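Undergrad: In the part that follows, the structures are each spelled out as structure tokens.
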Structure 1
Amino acid sequence: MSSTESDKSSKKEMSFLGHLEELRWCLIKSAAAIVIGMLIAFPFSGYFIDVLTLPSDRLANAPKMVFLKPAGMLMVRMGVSIAAGIIVAFPVVFYQIWRFVSPALIATEKKVIWPVIIFSTFCFLLGISFAYFVMLPFILPFLYALGTETIEPTINITEYIGFAVQIIIVAGLIFELPVASYLLTYLGLLEPKFLRKYRRYAIIIIFMIAAFITPPDPGSQVLMAVPLLLLYEISIGISYAAYKRRQKREKFA
């Protein structure tokens with residue numbers, strides 16, 4: 001191998017290693033943000049648990065909640081603190097993801113970062129609010145009603161909190177669909193005609209996702225699927241707007 005080829009190979013290798021190093025630091029900073037958020041949230045974990053159990057407590061004949069192990073409540077408080085840490089650190093994590101991909105972007109593409117972070121945070125909080133104020137109050141009565149006259153529900157707080165947090169976090173992530181649509185279209189990786197062309201397949205996938213993350217009753221699945229369908233239609237409109245903006249940018253570049 002010639003000296004020139006060796007230098008080129010070395011540069012490529014250093015570039016690849018530098019890329020991995022940047023990824024490592026992005027992951028470390030994201031994890032650190034979540035840990036810091038968790039530590040801040042832990043002293044308030046009792047309040048968060050009360051908030052999460054409120055949709056159940058408000059129901060008529062609400063079941064009694066218990067913990068079954070000596071360290072049960074400690075694990076519940078840790079789990080709630082981790083979930084709160086993820087929510088608090090979400091803008092930081094999103095920013096770190098953007099920083100990792102930003103070297104491949106041009107200057108005009110980098111300018112959209114802060115509007116996108118604000119919009120993505122809004123969508124995430126909107127999804128969390130939908131899960132807490134709409135989904136949980138709808139799903140819980142159905143699940144509790146499955147008991148019989150001789151079998152009444154006494155809920156393990158560990159199972160309840162895990163169930164509630166899962167629905168809340170998943171709903172928050174699903175509500176990021178318009179953000180993903182905007183970014184992918186703005187970066188030239190997606191076009192609105194693709195979303196329109198495969199709408200029928202998207203409907204099937206949406207109902208499959210709704211069936212997977214909700215209890216096995218039609219009401220809960222429809223309750224989850226309807227906003228997902230609306231989000232998909234909104235994403236088509238957002239993708240169209242981003243596509244027009246990208247065309248305009250490329251025209252005057």
Structure 2
Amino acid sequence: MVNNQSSQLPLLAATGLCKSFGGVKAVNEARIEVTKGSITGLIGPNGAGKTTLFNLLSNFIRPDKGRVIFDGEPIQQLQPYQIAQQGLVRTFQVARTLSRLSVLDNMLLAAQKQTGENFWQVQLQPHIVAQEERQLQEQAMSLLESVGLAQKAHDYAGGLSGGQRKLLEMGRALMTNPKLILLDEPAAGVNPRLIDDICDRIHTWNRQDGMTFLIIEHNMDVIMSLCDRVWVLAEGQNLADGTPAEIQNNSQVLEAYLGK
């Protein structure tokens with residue numbers, strides 16, 4: 001396993017995060033840190049607050065209390081699209097694709113700050129817009145190749161399997177040139193034959209490109225094989241954090257998460 005962690009400040013650090021729904025505390029004084037260049041795991045039993053924590057980190061829902069620092073800057077007051085522009089992007093438990101667009105068009109829509117989005121630049125600098133579009137298509141096709149979907153580029157995204165949609169969503173996240181990707185259950189509902197493929201690609205992006213990941217996953221084999229560090233939530237609160245080996249041998253985790 002490659003471990004690119006350094007002594008620098010965490011790329012992502014959240015402290016004291018709280019969120020209640022109808023008086024129920026879904027997340028209660030939670031904290032988490034992600035080191036640049038790492039693959040970090042987030043686990044816990046059903047209802048532990050993992051996806052709510054992801055939503056708080058990416059500001060899809062606003063925290064009642066707490067602080068999120070990303071790449072040295074507070075982000076809890078930013079809109080989700082602004083956080084994505086800062087380099088923190090996320091995927092979802094159920095992959096979100098535009099079914100009636102091609103796989104390639106799904107990728108191209110993710111590109112940030114395209115010159116062609118400005119009306120006057122389209123009129124006054126069409127050659128620059130055309131050149132950028134060619135470059136983006138090359139980037140998109142390269143990424144589709146990296147996720148094994150290049151042959152599906154011109155197919156409707158709605159025709160992809162569940163696992164292929166998750167690979168498309170990962171590729172689309174990479175189109176934004178992110179600093180950190182939050183993956184919400186990348187192996188859930190995926191054909192077992194594709195799970196190893198997904199893990200291999202995450203490893204490759206981390207090892208070769210230095211990409212940083214924070215992953216929610218119930219598949220413990222995936223977590224233990226991929227992650228440098230694992231954080232555990234239970235009932236919305238931090239239960240433990242440590243290396244995969246430490247978490248596997250933590251009696252509190254075994255009791256709360258594995259039911260032993």
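Only the coordinates and a few stated rules stand behind these numbers; no lab work does. What you are looking at is a predicted structure, and each value in this text was computed from that prediction instead of being measured. Cβ atoms are built from the backbone, for glycine too; each structure is taken alone.
Undergrad: Between structures 1, 2, where is relative contact order in percent (Cα under 8 Å, 6 or more apart) highest? Write down the numbers at each step before the final one.
TA: Values: 1: 21; 2: 27.
Top value of relative contact order in percent (Cα under 8 Å, 6 or more apart) goes to structure 2.
Undergrad: Now for a separate question. Comparing mean count of other Cβ atoms within 10 Å over residues 29-36 across structures 1, 2, which is largest?
TA: Largest calculated value belongs to 2.
Undergrad: Thinking only about distance in nm of label points 7 Å out along Cα→Cβ at positions 37 and 157, which of 1, 2 has the largest value?
TA: Details: 1: 2.4; 2: 3.3.
Biggest value here belongs to 2.
Undergrad: OK, next. One of 1, 2 was used to calculate helix-only ellipticity at 222 nm (-39500 (n - 2.57) for each DSSP H run of 4 or more, over all residues; to 500), giving -11000; which?
TA: Working through the options, I get structure 2.
Undergrad: Given a computed value of 33, 21, 17 for semi-axes √(5λ) of the Cα gyration tensor in Å, which structure among 1, 2 does it belong to?
TA: 2
Undergrad: Comparing structures 1, 2 by distance in nm of label points 7 Å out along Cα→Cβ at positions 85 and 165, which one has the largest value?
TA: Largest value of distance in nm of label points 7 Å out along Cα→Cβ at positions 85 and 165: 2.
Undergrad: Could you figure out which one of 1, 2 the value 5.2 for distance in nm of label points 7 Å out along Cα→Cβ at positions 21 and 229 was computed from?
TA: Working: 1: 5.2; 2: 2.8.
So the calculation was done on 1.
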